[in-house]
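> Down below are the structures I want you to see.
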Structure 1
Amino acid sequence: MPAWSPSEAELAAAFTGLVVESLAVKQDFGTATIGCRTCGETLTAGDAVTVALSCYGDYSWEIETIHCVEHDVASVAETMGVRAETQAVVETVLEAAGYRPPRGRYQPNALTLGPVDVLDLSPTADGYPGDP
């Protein structure tokens, strides 16, 4: 089976509108804010951010970290380290949009990712050591 290799256009389509909520990242739905992973600065709709994401089993994208522009990062290696899974770093602007968590009540101002620019992509194969 050939390795999964999404194009930048496919990644942009997958990430745009993605809610800013994952196992590693939790927003405050009450205030529609989230903190920068590096400094804790409060980020809200309209703020430019850099986002690191991982794709588990080439199936489900999860947000790993969010950084404000003061702590901008541009590569997978410097953000979360290269692992044996597809990973990406993107820049975007946070947007407010409605969201209903799988086991929760409707959040009218949940933060989501606006249109994204892909800064770096690390395919799964990059996480495996080369031949000795």
Structure 2
Amino acid sequence: MKTKREIILENILEQAKAYLTELHEFAPFGSAINLDGEIKPLGVYIDEEEIDSLKMIEMLQNHILRMINDNKFIIGAIAIDITVNASGNSYNAVEVRFIENESQYKKQIKYQIKENIVMFEEIDY
């Protein structure tokens, strides 16, 4: 049986794959699991010409925390399109920030887009 974290990670990667296939990038977005076990997509609309990713992340995080504190969500996660520089190499990755009760956890998953196909790969540190 999959954990809530595994379930929400699969959902986040599915959504990221759709955005990356179509747009080759994405703005921060989220997903959450409610008390009934349903996955709820989360997004932020900002009526501004330029997207402020930090503002979007903060809004998503505050919403997830509020819904967890109100006993409406069990877990939430935020996906962020990032570039990682490691050992002289640079690559694209999805950073997933999991939020549960008072704990938070980050996971980065490298991706490549070849011929409009998105491939994810675990990052070894």
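Throughout, read-outs are computed from the coordinates displayed, never taken from laboratory work. As the structure is a prediction and not an experimental result, all values here were calculated from the model. Cβ atoms are built from the backbone, for glycine too; each structure is taken alone.
> Hey, helix-only ellipticity at 222 nm (-39500 (n - 2.57) for each DSSP H run of 4 or more, over all residues; to 500) derived from one of 1, 2 reads -2000; which structure? Mind showing how you got there, number by number?
Numbers: 1: -2000; 2: -10000.
Computing helix-only ellipticity at 222 nm (-39500 (n - 2.57) for each DSSP H run of 4 or more, over all residues; to 500) on every structure in 1, 2 gives -2000 only for 1.
> Next question, about the same structure. For structures 1, 2, calculate distance in nm of label points 7 Å out along Cα→Cβ at positions 65 and 97 and state which one comes out highest.
On the way: 1: 2.5; 2: 0.9.
Largest calculated value belongs to 1.
> Where is distance in nm of label points 7 Å out along Cα→Cβ at positions 25 and 49 largest, in which of 1, 2?
Numbers: 1: 0.5; 2: 1.6.
Across 1, 2, distance in nm of label points 7 Å out along Cα→Cβ at positions 25 and 49 peaks for 2.
> One of 1, 2 was used to compute relative contact order in percent (Cα under 8 Å, 6 or more apart), and the answer was 28. Which one was it?
1
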